[in-house]
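> Take a look at the structures below.
No lab work stands behind these numbers, since they all come straight from the coordinates. Since the structure is predicted, the reported quantities are computational estimates derived from the model, not experimental observations. Cβ atoms are built from the backbone, for glycine too; each structure is taken alone.
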Structure P
Amino acid sequence: MPGSKRISGTTWEVYLYILTSEGPQGVREIWRGLKLSTPSLAQYHVNKLLDLGLIEATSEGKYRLNEMERIDVLKSFIILRGKLVPRLVFYGALLLGIFLAYLILWPFMWDYRDLIVLVVSLFSISAFFFEAYNQYKGLAEAEPIISEPKENESYDKLLMVFISAYGSRGKSKLERAIEKYTKKGLTREEAIQKVAQEEGYA
């Protein structure tokens, strides 16, 4: 698919590790947490995620999730105590609770109504938990397709200004100006807007 990339393997594992961590993670923490061969390998996959805009750097040199970018395959999951839990688990648990309440509060007579309730409830609960298991099992093998981020118009305008002013050094000058703000904790988009304001183009 033009303008898109598929993330898989170790890059996907790094993304999930950062996603489920309690706070921003450094390269060495990712390296140790995933038991990768070298810190440089962890940095390589972090850089791929940065290029896709899925994570962002903090002022401390660590990495956190970019809340503006969500992966569709993860919309069916909830993070609970550092674990990704399929939403279907909660639906199944709710239905199981209702069924148990029915058994406790309503005398079970084994008549036609009770048998219908029993069969439908057990089938529905089993279906929810079975699908939740399949979702969780398939998460490790998922290969979501991510649209590559496009620089906004502000960046394009700034780039033209910097190239006009500094020639071939324009792009590197602009990137250093943006980096100055990302090191302060701003996202790349926010940093671009800051530089644009400085240059009078925002």
Structure Q
Amino acid sequence: MSYSRSSHSQKVNAQNQIEIDIAAISTTAELPVNLDEVGGVAVTLGAKAGSASVPVVLANDTDVACDLAKVGGATFDLGQEAMTGSVPVVLASNQSAINVNATSTVAAVSGLENNMENNQSVAAGDTSTEIDIGQMTMVTIFGTGTGLASTTITVEISAAATNWYPMDRQIMADGDGNFFLQIENIAVKRIRLKWTATATAVYATCQSR
């Protein structure tokens, strides 16, 4: 059967569907198609939300050129940037081991050997040379002396080398007169030793970092 309207006619099959002769359509000319709906939903030009957009599938054997100019609406350039100008990256939870070359900078140790006492004779109440340990947080004091065996040595600290105060810890020399003390997390400007016994050939060093 055929369906007629005005001077135009279309061939209709038994299911009342219009039949089109594809072979008669030119393969070189553009078809005048106006896409108004997809899946029964009207579509218009312009950026839309995902729910109002037409799904597109890219061929899996074709490279697509893409120039990434913005992330989150912010432009960025190549090269190292501050955190606020960088793209966040998350490593996969099953990421294999990554080789890391870490460079550590350790503060140099300050303090010459025998800078507190250098082969000196001392008496009870004498004090050593004071050492400026400002901006240092770890201090090591060590030395030896004849006559210091099993005696205590007082550690004194000062802010400006005017008033001196004993620390709450002392150094106990061993049976041979050798002594050692390490102080961590210290915040003080100057430090010295105060001897509590008479001794000779005393050597004492203070180093810090």
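> Please state which of the structures P, Q yields 131, 35, 30 when Cα extents along the principal axes in Å is computed from it.
Q
> For which of P, Q does mean count of other Cβ atoms within 10 Å over residues 101-108, calculated from the coordinates, equal 10.1?
Label of the source structure: P.
> Here's another thing I want to ask about it. Out of P, Q, which one gives 90, 34, 22 for Cα extents along the principal axes in Å, for residues 61-164 alone as computed from the coordinates?
Of the options listed, only Q reproduces it.
> Separate question: Consider the structures P, Q: one of them gives -19000 for helix-only ellipticity at 222 nm (-39500 (n - 2.57) for each DSSP H run of 4 or more, over all residues; to 500) as calculated from the coordinates. Say which.
P
> Something else now. From which structure (P, Q) was relative contact order in percent (Cα under 8 Å, 6 or more apart) calculated, if the value obtained is 25?
Computing relative contact order in percent (Cα under 8 Å, 6 or more apart) on every structure in P, Q gives 25 only for P.
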